[in-house]
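Structures incoming, each one as structure tokens.
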Structure P
Amino acid sequence: MIGAGARVRLVASSSSWIEGEAVRQLEATAALRGMRWVVGMPDLHPGRGHPVGVAALSDGLFYPHLVGSDIGCGMTLFRSDTPVHKLDVARSVKRLRGLEEPWSEDPGPLLAEQGVAQRGHLDALGTIGGGNHFAELQAVEERVDGPGSAAVLGPEDRVLLLVHSGSRGFGEQLLRAHTDLAGGAPLEASSPEGRAYLEGHDDAVRWARANRQAIGRRFAALLGLALAQVLDVTHNALLPFDGGWLHRKGAAPHDQGNVVIPGSRGALSYLVAPTGDGVLCGHSLAHGAGRKWSRSEARERMRDRFRADALLRTPLGNPVICEDRGLLFEEAPEAYKKIDRVVADLVDAGACRVLATLRPLLTYKLRVDDRRDRD
């Protein structure tokens, strides 16, 4: 028991390495006023005052800083009609250009389809952003659960696209407005400030979903793929739950169907199905491998060991499109925890089962410098 009765749980085995600062931040989060419980995922790592990889339930009050600036950030998985053996990866690398420029299509129909009221930040719509965001062409590596994976991915192996991005400057603007007004103080949903934040938050979640859809459409157009959405999950969000407010920062939902948990760009991703009632895991799942090294530490370590161009292809053989040298080092596979250990911890905890593993074919990060997004 920590703080005013808040329960704290860490879903991780003794084989998992969790940084001491991340645990300290988890305990500090539990000590916040009104916290009922806080659960850390096996990908837990330190964030800006509060950890990434956490689900936290509060009573009466909610904390915008526990969601962070990239409201609505999440993963969308698309399935194409192109067999894996017919994808020309080298040609795809050449064709994937212009994705940092404003989307040329009229965004109105897509925003209306997603129910987005906000019509700002249109120059960023359809762009991936910096930090740990990416778009990755993938193939099925193994169908661990044949029928289960077929129900999601189809019976035949086709090229997949996994998009990880969020609300770009939209969410950042909302958090900055709250910080300017109230610092790190919590809000009450019934207050004018609380209502305004929640309205903006929900729109940012929809905007982020539309952004991932736009990215998918841009990839489809550039590569000549026909794409259909397989799943979409949000891992930075606030929602009413069990009479309180459930904050997720770097945590995927346990109660909304199948989830893709990506590894680093040099590792497999996992398609999993939630299991159990979700109580012990905070009704959430890990959202990725989780950082092992901070960005500054990764830059120092990797620059001592590798030239930047050596990181443009991973140990799995997939090319990486990233023209920002610093980002190449910061996001190197070595900077992340082992995804198989993260997923094993969730499976051992009874939180999910593996349907399939997905192998990266091509990872797109950034053609030009754009550093506005970070977990």
Structure Q
Amino acid sequence: MHRRLLLMTPEHRKPRIVAFAYACEPNRGSEPAAGWRWVHMLGNFGEVWVVTRSNNRSVIERELETEGPQPNLHFVYVDLPPNLRRWKRGQRGVRLYYLLWQRAALREARRLARERPFDLSWHLTLANAWLGSGACLLGVPFVYGPVGGGVGTPWRLFGALGTKGMLYELGRTAARVSGRYLNPLARASWRRASLILVQNEETKRWLPRRYWAKIEVFPNLVIDEFPRSPERREGGVMLFAGRLLPWKGASLALRALERLPHWRLVVYGDGSDLARLERLAARLGVRARVSFRGWVERSELLRKMREEASVFVFPSMHDEAGWAVVEAMASGLPVVCLDVGGPPMLAGRDAAVKVSGTRITAERLAQRVLDTAEVDSTRVRERAREFLFEHRVARLEQILTSRLYGPRECS
């Protein structure tokens, strides 16, 4: 006999789950990877209809041809009319577009429900606590998350953001406050959720206290397998990977490098902050010791993590979780981060530095890099093991069993 979560359906069939996954792509990192891996996790608990964007279709269908039949997964592709898609370019207007997409997703989910009533609705990606989810309006038990959105940028670090970065963060702060108090969809999502999964403790504390009893801290990180252990590792090399946006903190990595005269910094990623970072590196006198490599495929980045660096530096100012943190750890690469948001929960408090002003924070980062460089890679890899797919499925089953349905014995 073994225990398996089963929804109590009157027909003794597999439970039907409808999942909203705006971002859902195989062989990617961050939010698209979360969508892809989580729908496979949900496939362990029932039959899942995944409502996702139409532009994910080709890559999903190619991957399904490689994986073979996935009888518990059904992908449904929804998007806005072309005239409403033209103005969206990259991250510009993404939140408004996302809210409009949710209306289309809800309409499609209701159509599906008329054909096959659902037992559970679930909002997976882009799960933001202050934006809310249309999946809460389907009239069935609703799981929200893992959600983020509760982590704010420490005001003492605003000087490291540059003018555009500061303006963005001020706008984001205003949106978070407005969403918490004025967004009826967000408030309905918190109220109607049977279970809220949050990425970190800060997002839990951000939500109204009356909902804390139905919250579980469960970040969206899932890794399919461990990369092979590193065969060699260069000394004196920091590695940064991520979008080059002000709040990601690459400027703090440069300031830490200024205090480490015998170290180099390798930067993987691209984004709007690149020109500012290049100017800052020149002004700090470290440009010759910085290599901006641009964006690389995930498999190549994992190889670089295993072979090219001695410390992964991730000074993000409001990351909710941090996929690159766990991927670095799984590669045996020790992590240095700020004591903000999800990264210290993933990498451990020993990896995090306390935030102060820009100068002092950079000094603390530099010292922590020196302290961390000699950490045993085997111990680092072991910490990442809990994020393996099978372990996350088991932990999610425990949460669902205790929070929603209770166990049922089955042979």
Structure R
Amino acid sequence: MRIMKENKINFLTQLPLEMNLLLDLLEANFDVLKINSYSKADINWKKFLQLAKHHRVIPLLYSKLQKNESTWIPESVMSFLQNKYRQNVFSMLQLTQEMDSIGRMLNKNNIRALFLKGPILGKDLYGDIGLRSSKDLDILIPSHEFQNVQELLMKHGYIERKEKTCTILKEERLRTHHAEFFHPNSRFSIEIHWRLNDLPDKEPSFTRLWERRRVSQLTTEPLYYLGEEDLFCYLISHGARHGWFRLRWLVDIDKLLRKGIDWEKYRNVMLEYSNEHVIGQSLILAQGLLKTPLNKQSSYLLTRKAEELAHWAMIYIKSIEYDQPFPKDLIPYNKYNLVLQKNIIQKVKFLLILSYPTYKDYQIFQLPKILHFLYFPLRPVLYTGRKLGLLKINENI
């Protein structure tokens, strides 16, 4: 695979004025003179706030603006950011309390658990839980413990949030990697993961992740989270899978990179994820958008494949109106995910998963449950007929 001699991609010229201002403010050590040069520009502040909200960076943005006292920014804008910042601090304190309670419950029942994001990540990356927002807790457990955790949560008043879409042949276990729970007395949700990422992404076993775990000092209850190398690889895989359509994920990577990375030490762990190409994608994006400094040790990751993936991601980053878990209608989601897969084995596995029957096949041609195995040979016909408009889905089923 050819290596890029130098990253000369200028992403900033592709972005509107308000997005460039946001990116300049999010730089770790932004240039005050450059920021003040925007005072003469015709900023659409409504659009600027929309961007900040969409990319989930308001807490960090307000903190930086407050310290640098940019007096030319309208008072109404600062007031909006301040209110959102205060709300987030209060919210993260509440979420930390709930995290402590969940962690105590799991520890008491001898269930190994790794907290993936939430307040722990805010403390680890930013030194302050109030500088990063979270709307849920992501917890990774050994897959064989899922039923035990499910029963525990339900015993404590949590309810599993089921997808409205029906399924057949247990397809949800193949296409998803977590289940979501909520409590009637809490505005937060809990995602219980049995994998870090969807299949066919490669990842270490839970045992390997547990061996490299760290313990958080954020709560009185000992809570565990991913080791440095695993956190780096996981956050990148997560951001890449969602097309980096929220800047917050890229700011997280910028924070990790600026802390300093021993690439020789990380290399072996990266091989366990087989995601060097998406790591290269994140490096190109971080350098191009946030001016993240890269060292020579990481240059082998800046491949043509990584550059191609970075260009794909820019489509999503520029499309703020698609405020969904993934803007699937913008460009073909399956095509992007196929490009993400590194080797031929992963690509074949991805295509095999796509060929697995779905509930839409049942809505086209209903078979009794005992004959559902026939959807495997019928899948190509039903899928092709649906795409060509020859076969219609019965939405009433």
Exercise. Compute distance in nm of label points 7 Å out along Cα→Cβ at positions 21 and 365 for each of P, Q, R and report the one that scores greatest.
Key: R
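If you work out volume of the Cα convex hull per residue in Å³ for P, Q, R, which one comes out largest? Please report the intermediate quantities before stating the final value.
Values: P: 130; Q: 147; R: 172.
Checked P, Q, R; max of volume of the Cα convex hull per residue in Å³ sits with R.
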Quiz prompt | Label whose coordinates, when helix-only ellipticity at 222 nm (-39500 (n - 2.57) for each DSSP H run of 4 or more, over all residues; to 500) is calculated, return -12000 (choices P, Q, R) | solution = Q
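Coordinate-derived values only; no laboratory data. The structure presented is a predicted model; accordingly, all values stated were derived computationally and were not measured. Cβ atoms are built from the backbone, for glycine too; each structure is taken alone.
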